[in-house]
1. Given a value of 19 for relative contact order in percent (Cα under 8 Å, 6 or more apart), point me to the structure among P, Q, R it was derived from.
2. Which of the displayed structures (P, Q, R) returns the greatest value of Cα Rg over 2.2 N^0.38 Å, for residues 168-247 alone on calculation?
3. Starting from the value 1, 7, 11, 12, 11, 10, 10, 11, 10, 8, 7, 3, 0: which structure in P, Q, R was P(r) over Cα pairs in 5 Å bins from 0, in percent, for residues 112-263 alone calculated from?
4. On distance in nm of label points 7 Å out along Cα→Cβ at positions 184 and 216, which of the structures labelled P, Q, R is highest?
Structure P
Amino acid sequence: MTAPALTLHPELGRPIRAEDWDGLAVGTYTRIAQAIEKGAPDRAELMRYFRTEARIIYDIYTQWRAAARQCLLDKGVAPDALAADEARILALAIAGRPALLNDREAAWRIVDAACERAALERDPVAARAALDEMKDVWRHLHDSDVDHLSGLFDAVITRFGEPALGEMYEKWVIGDWFAKRYKRFDVTHFPWADAFPLIVYLTFESMHGHLAGPGRLGDVTFESFDDRVVFTFAPCGSGGRSVIGEPLDGTPPRMQPPYRWKVLEERHDFAWNLKGVCTYCAHCCILTEKMPIEAYGYPVRVVDPPLYPNDGRAVCKWTVYRTPEAVPDTVYARLGFHKPGPGETLGSAGAGARRIGS
C-alpha cells in the first residue's frame, strides 16, 4: 500500500492531496493511520501535509485574534480593560486542557515535533503514538483558539451591540483576507470551471484541518448533484462544536456556563437574518455569501449554519453550486439582495447584486 499522493496546485502554490472526492471525504489523520497500519513507506510527505492543513488554520487564527483585539482597542476599549477581558477568556479557553496551551507557540512546537517523529519513525507503534499526539495536541490548540476568538467576539457585541460584529468582521478581521484570497473566485479573472473544483477541494481541506465530523477525525460527508455539491459537518470543528459542545472533553455548548458566549438575538444580513447564530459562525455568511454577492454578484459558498438552542445534533451544511447562475433566488433574498438577472455581468467587472428595495 502507498499513502495518497500529493500534487502541486498551481494557484495555491503548494501541494494538495491528489484524490477524488470520495477519497478526500476521509480525513488526512485517518489516511495516515491507514498508511501506518499497512506499512506504507511513503507516509512522511502526507504526515507533513497534515501539519500544513493545521498550520493554515493556526495562522488564520493568529491574524484573527490580533484583528479582533485591534477592533476593540480602536473602538475605545482601554488596554487594561482588554487585558482583563482576555485573561478571563483565556482561562476559560484552556480550562481542563494541557497546561502547554498557556503558550500557543510552545503548543505548536509540540505539534510540529510530533509530526516529524511520526513522519520519520519506522516502528509503526511509535509512529501511531506520535500521530495521535499531534492530532490530540492540535485539537486542543485549535479548540482553545476557537473559544478564545468567541470570547473576543462576545466582548465586541457585549460592549458595542450586535451590529458591531458585522463591522468587526468586515473592517478588521476578514476584509483584507477577502480582498486577497477570494479574488481567485472572481469570474472576471478566473473561469468558474477552474474556481469550482478549487472551492470544493478547499472545503474538504479546511475540514480536515478543523478536525470535523464524528470523533473529530477530519472526515466529511458530501452528496453530489447535477447543479451543486452539498457538504454536511456533524459537527464542524469550530462553530458547530461551539453550539453543541464537545463530547470528547465533556464540555457544554459555549452559550452555557462557564462560558456564556452569546448568540445573535436579532436578525442581521451578515448572519443570514437568522436568530441563534453564534458569533464565530457569522463569519461564514460574511466571507462566503455577503461580501462575494456585493463584490461579484454571487456567493462563493452557501452556508446553512447550526443554531442555538438545539437538540445536540445540529449540523452545518455548505453548498457549492456548479455555476453561479444555479444559485437559487432564495439564497440572495435571505440576505436582502436580488439575484442578478440573465445578461447581467457577474464578477468584479459587474455591479454586484442589488439590495432589495434599491
Structure Q
Amino acid sequence: MALTIFRRHLKRCAQKDRYFRRCQCPIHVEGTLGTEEVRRGLNLTSWEAAQNLIAEWNRAGRVGGDRVEPVTVKEAVELYLSDVAARVRPSTVRLHRVLLKDSLLPWCESEGLKMMNRLDVRAMIRYRAGWNYAPLTALKKFERLRSFFRFCTAAKWVTENPTAAMKAPKVDTPPTLPFSDEEVNRVFEAARGFKIQGSYGKDNPIRVLAYVYLLRYSGLRISDATGLAKDRVTEDGRLFLHMQFKTRVPVYVPLPPFVVQALRELHELFPDRPYYFWTGTGKLETAVKSWKRTLARIFEIAQVTGGHAHRFRDTFSVSLLLKGVPLETVSQLLGHTSTKVTEQSYAPWIKARQDKLEEAVRMTWEEPKPRLKVIQGGG
C-alpha cells in the first residue's frame, strides 16, 4: 500500500480521529515505498509539512532517512544572522536583525510558533498583515524576509519557502534626485566656512570639507566614508573601493587632486589615526550618527532642501551616466551585485539609452514626405 500519514494523539488531546488535521499531536507515517515497509514518526506536527515530506519521498522513490532535524525559529534566526554578518556590512546586518530578532521572533512567540516547520504560508500572511510600514519600507522588509526563508529552505529547515507564494508590495519608487551643480557648490562653501568648532576647534572646517569632497567624488556610502582607512588611498590619488563582486578584482576610483590634497591635510592634522574621519575608538555607528548631524547643519546653512548623504552617491552616479559612462561600469564602482540593482535606481539618467531613443525618432524624419496633389484651376 502507499504511504499514509496519521496523528498519534497525546493523552491531553480530546481527539480520537487519527486523520484529524487541526490539533498539534505528532504525525506518523505507515505503508510501503517500493519494497520498503515504513512505520515511523516524522517528528512533525504540521499536516502540510508532513504531506510535503512524503511527496519528496515518493518523488525520490525512497525514504529520506537523512532528513535534517527540526530547528527552532530562534536558532534559525541566529544562524542566518551569523551567515549574513560574514557576507555584508554591519549596517545591513542591523537591518536584518531588526526584522528577525525584534519583529519576527516576538511575533512567533506570541503565536506559539516555536519550530521553523510551523512557519507556513498562512502564518507568514498573518505576520505581514500586522505590518504598518510605508510601501517602500514594507518592500525592503519583505525582501529580507524572503532572503531568510531562502536560506532556511536551502538548509532544509523548511520544506518550501512560504514567502515564495506571497506577492511583494507594489511601490511607486520616486526617481533618484542628485544634487544640482549649484547645490553642490553651496554645500562646499558652507563646509569651508563651517563655524561650529566643537572639540576640533579651528581644524573642524578642514575635516568637514574633506568629508563632503569625499562623499561627492567617491560614491561611497556614509558608513564607508566615515570608516575610511588611510591605507585605502594610494600615493597617486586612487581610492580602493572594494573587490569586484564576481571576479574579485580590486576596483579603484581616481580622486580629483583637490580632494587628495584635502585628505592629506587631514592626515597631517591627525597622523596617528588609522582613519580619516573616525577616531577608531567607540562604535562606528556612533561616528556615523555624529556626521549625519553635521551634514544636516551643513545642508541647512547651504539652504539645500532634502539634503542627505546618499544624494552625494546619487550625484556621483548620475554625473557618470550623463557623460555616457556604461551602466556596467557605474554598477562596478557602486559595488552593486548586478546591473539590475543600478538600473532600478538610475534608469532615467542613462544617457546612452536616451540617445538611442532620440536617434530612433530622428530616423523617422528621413522618411519620404508625401506628395501633395496639385489641382490646377481653369479660366
Structure R
Amino acid sequence: MSRLPTTMKAVVTTGNGDYDALDYRDVPLPTLCDGEVLLRVLAAGVNNTEINTRLGWYSSSVTSDTNKTAEDQSETREQKADGGWNAATPFPLIQGTDCCGAVVACANDINPNRMGERVLVRACMRPNGYDVMDNVWMASDFDGAFAQYVKVPASEAFKIDCDWSDAELATIPCAYATSENMLHRVGLKAGETVLVTGASGGVGSATVQLAKRRGAKVIAITSVSKMEALRELGADVVLDRNAELVDELDENSVDVVVDNVAGDAFPTMLKVLKRGGRFVSSGAIAGPIVALDMRDMYLKDIRLIGCTAWDEPVFSNLVSYIENGEIRPLLSKTFPLHEIAIAQQEFMEKAHIGNFVLIPPQD
C-alpha cells in the first residue's frame, strides 16, 4: 500500500446557505482513534438530507418545502440554531451520508486483516444500543464522505462482496436503509398492499423494490414521465401524482402508506388506509406542516410511525440482499466531487429516477 497523504480534497459545508456554502478545498487527513478505520472514499451518494442540512430545513422555524427553503436561503443565508438532525449542525462540516469505500488504515485495536476490504458505511449509528432511539449520523453529526478519505467506527463499515460498481454501491446506504427501516418498522407482509408516494426518488424507488421483495402489492405515485420506469421496477399499479386517490383507489383500500412527501396530500393518505392501517414516514419534501383530521386516525385505529433511527437488522439485511442478487441499483448519474453544486442543482430538479453519485479524486 502506498503511503497515505497528510491532506485530502474535501467539500466543506461552511454553514447554512446556498451553494456557495460548499467549499472544495484541501483539509487534513483524519486521525484515527481507537475502534476506527480509515476509508478511501470510492463513491459518495447525493441525498435530500445533505441539501436539507445545508439549508437548515430541519429547524422548527421552517414550514415550507425544500425548494422554497432553498429560495429563501439564497437570499438570506440565515443560520439555524436547530437546523440539524440533532439540534445545531457542527459547521464547518464535511457532508456525505452515502459511502462506498476501501479500508486503507486501522486503529491499533482493529484487526489489520480488514485492510483492503470494500465496505458500505452504516451512516445511522446507535451509540447507546438498540433499546433506545438515540442516534448519531455520519455527515450530520460528524464528518462524512464528500472527501477522498473518511474515518468511521470499524463496527459501522460492512464488508460487501458483489459485482456492483463502486458508484452503484454508493446508491444504497441512506435511501435503501431508510426504506428498509420503514418497512421493517411497519412489519410489511406478503399479500399486503402498500402505497408509495414520491416513488421515483431515491427512497421511493428503493421502497418499490424492497416491498416487492416482501411479496407486497405496490401502488406507486409519480409523475407521468416516470410511470413506465416504475412499472419496469416492479410496481403493480402506477398513479399520476395529481390523481384523486380516493377516486382511483377507494377509501379503506391500502394496508400501508410509505410517505416521504407529506404536504397538502397528507390527509388523503389516511382516507385510503384500511382500518388498522399503518402510515410511516421519514421525510416531508413537499412541506412538513400538514392537516391531520384526528377522526381519520382514531376512528380507523391507524398507526402513525415516524422513522429516523435505523433498527439493528436493517443494514445487514441490505448487504445480504445485494450479495444474493435480490435488489438492483438505480444509478442515475455520476459527477466528480468538485461538481457537487452542479449535482445538487440537478438533483433538486427531480427529473431523474434513482440516485446521483459523486466520485472523489482517486490519486
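Read the figures in this text as sums done on the coordinates, not as results from a lab. Just so you know, these numbers come straight off a predicted model, no measurement behind them. Cβ atoms are built from the backbone, for glycine too; each structure is taken alone.
1. R
2. Structure Q comes out on top.
3. Q
4. Working: P: 2.8; Q: 0.6; R: 1.5.
Looking at the calculated values, the largest one is P.
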